[in-house]
1. Computing relative contact order in percent (Cα under 8 Å, 6 or more apart) gives 17 for which of 1, 2?
2. For structures 1, 2, which has the highest computed value of distance in nm of label points 7 Å out along Cα→Cβ at positions 292 and 340?
3. Which structure, out of 1, 2, was helix-only ellipticity at 222 nm (-39500 (n - 2.57) for each DSSP H run of 4 or more, over all residues; to 500) derived from, given a value of -25000?
4. Once volume of the Cα convex hull per residue in Å³, for residues 180-299 alone is calculated for all of 1, 2, which comes out largest?
5. Using Kirkwood radius over Cα pairs in Å, single out the structure from 1, 2 with the greatest value.
6. Taking distance in nm of label points 7 Å out along Cα→Cβ at positions 68 and 92 for each of 1, 2, which is largest?
Structure 1
Amino acid sequence: MDKIKKLILIAVPMSICNFRCQYCYLTHRSEYYQNKQPNYQYSPEHVAKALSKERLGGVAYVNLCADGETLLAKDITKYTHELLKEGHYIEFVTNLSVTKILDEILSWDTELLNRLEFKCSFHYLQLKEKNLLDTFSNNVKKIWAAGASANIETTPHDELIPYIDELKKFALKNFGALPHLTIARNDDTDNIEYLTNLPMAEYDEIWSTFGSTFWEFKKTFFTKKQEQFCYAGEWSLYVNLATGNANQCYVSRITQNIFEDLSKPINFKPIGRCLLPHCYNGHSLLSLGCIPQFDQARYGDIRNRIKLDESQWLQPKLKNFFNTRLEESNTRLDPKTENDIIRKFKRQEQLAALNPVNLAKRIVGKKGVDCIKKIIRHKNA
């Protein structure tokens, strides 16, 4: 049985989407809706070599997600196909409305499709408004029939509450189970908070009726700062598909280009202590084991559902792979080395905080610092 060696989160820098979801976290980013396709600097074949099993040390879980609808990214099928041929397991994030591109993917060999899972974002109100509910459900069924895996995920947002009963009815009829729930987040807040106007007790009461183990797991770490040693950067990477620039995680102490020179080994170094307010995408990072002590769930289990007819959303081979953990194929550092790394980074951060520009930012903020710089430039002109 294949076991996960690396977790590779691939960002597809494309800002085109055919939906306009009110709760989308991308609306908090400046590149939102710029309608720009990625400017790929490397071919699909080159990227597959850069992420080969030999170079990574084994089989990877690869997540492909665009800043928009992933199926609309040019040549995305070519990159996906090459990575599957390399032997990796892929999770493809999509709103499942672009049938023509999906049909192309589903025409591939079953051996490849058995290692492909679609994370189907079930944007119920957008699908209903655009008369695409049947398109979505038919595409889900085609995925299962072709031998790939599909899991259905809904974002629990306040505007959806009046439609919960009809959503549930539609899901049971078409997917054999209720959708899993993720958490809507507000990237416009410093601490990346829940995106809801409800008190948390009421929020929990309403959405707990879906019985989503995925949602229940996410709630255990959402808004909670992770203080334990994290192997992101050594066991996982966050990679820009267009450029090859790779970070240890969504934020990083080390940046490198892993596509540029394939003769150079990838510099796998652990981030040590999380730099974010909380691990908002810990459903994969934590369940797959970037923090080994965090062992509350297995990724295959929380992505899966058992349908009314006793069949499952995930194919057995893929589910078994998703249920392996990174420490099974990688070596942990001893506790002293982990602590030494954390102390080293803490000292670096303390010194950086004493930098005059950083001190000024604390006092007057980034805009104030930019203003001061402009005044100095004008005075020296």
Structure 2
Amino acid sequence: MSLKIFFQELGLIFSTTVGVGVFALPYIFKEAGWALSVFYLLIFSGLMVAVHIIYWRVLVKTGKTKRLLMLVRENFGSLGFGLGATTIIGGITLAMVAYLILGGHFLRLVFPGMAENLSIIVFWILVSLPLFFKLSRMIGLEVWAGLILAGAVIFLLLEAEPLSTPVQIQAFSSSNLFLPFGAVLFALAGWTAIEPIYDSSKKRLELTNFKTRIWQFSFATFGAALIYLIFVLAILGSSSSITTDTISGLQNLPGYELAILLVIGIFAIATSYLPFGREFESLAIKDLKFSRLVSLVLVLAVPVGLVFLGLKNFSEVVGLVGGVFLALQYFFIVLVGRKVLEIRGFLKKLGFYSAAAIFLLGAVYEVYYFVIR
């Protein structure tokens, strides 16, 4: 593998990982404590790398064009397929909801007099227009979006002026022990980048270099975690108001810093919304056998409909996406890996079952927290 291809693929993994989940983290750090939140970042970064390697090995071993949902159906039957479809499509849909909520917040900072519902509708129209055209994933644009967002985060840290009375953050909050679970998982999830990298590597006949993949997945995931930590430090040190979405509490930033953050944020959201919409549409057509018209209507209407049905709290939606739907997606990846890779040895099996238990128990807790409690 050439050095150019190595960094191109690393950039895709990194840009797929780095996204709007970063805006939920300052509030999480404030409420759960900095030590507990850093612990989640480190543990989940390592766990993400491990599971991404598992999924890579599954794709290499099966050697098929089938992806996660079809692999679940092959290995766990119709019931597994139903659960898998629910978690994958539900996760994509709620991620799009989170993007619409945050996009509306960005527009209201640009146009302070705009009503909340109007800002969401305007942003929804802007990001939905490309879905009417047969545009594939703009991978190069996604990579640049991730890199630019990372650069903006570092710029904010360098330019941030410390407050005379900074926000007081405790190290650990026992009452919010599981609060970071969903938000951190949402921020670090990046398994969808593995599939296009696999397709590209298969064409080049470069599928067996696992050490290279380990380095790529590790650099991308831990690099994203570092960028998130830098962002949190910049926000906690320079903003007197830490809100659930971060954005609505940044009015006190200098004008040029706020303008940069707004431009970068809107760009990052817009370039990320299209791949989610395309993935939703593809699953509806290929796996659920809907027509393109019905699939397009669902992609356009369901996310914005959920927003107007009451899902308007960014932090809660991020927690729900990460804590339930993404957790179950990773749970299925681990289960598929356990079956396809035919893992032997007590310690290896223990590792698989432990990872699966973490994702499953986390999802159960999030369901309890958001639905039952």
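No lab work stands behind these numbers, since they all come straight from the coordinates. Everything numeric here is computed off the predicted structure, so don't read it as measured data. Cβ atoms are built from the backbone, for glycine too; each structure is taken alone.
1. 1
2. With respect to distance in nm of label points 7 Å out along Cα→Cβ at positions 292 and 340, the highest-scoring structure among 1, 2 is 2.
3. Values: 1: -10500; 2: -25000.
Answer for the origin of the read-out: 2.
4. When volume of the Cα convex hull per residue in Å³, for residues 180-299 alone is computed for each of 1, 2, structure 2 gives the biggest number.
5. Details: 1: 22.1; 2: 21.1.
Between 1, 2, the highest calculated value is found for 1.
6. Across 1, 2, distance in nm of label points 7 Å out along Cα→Cβ at positions 68 and 92 peaks for 1.
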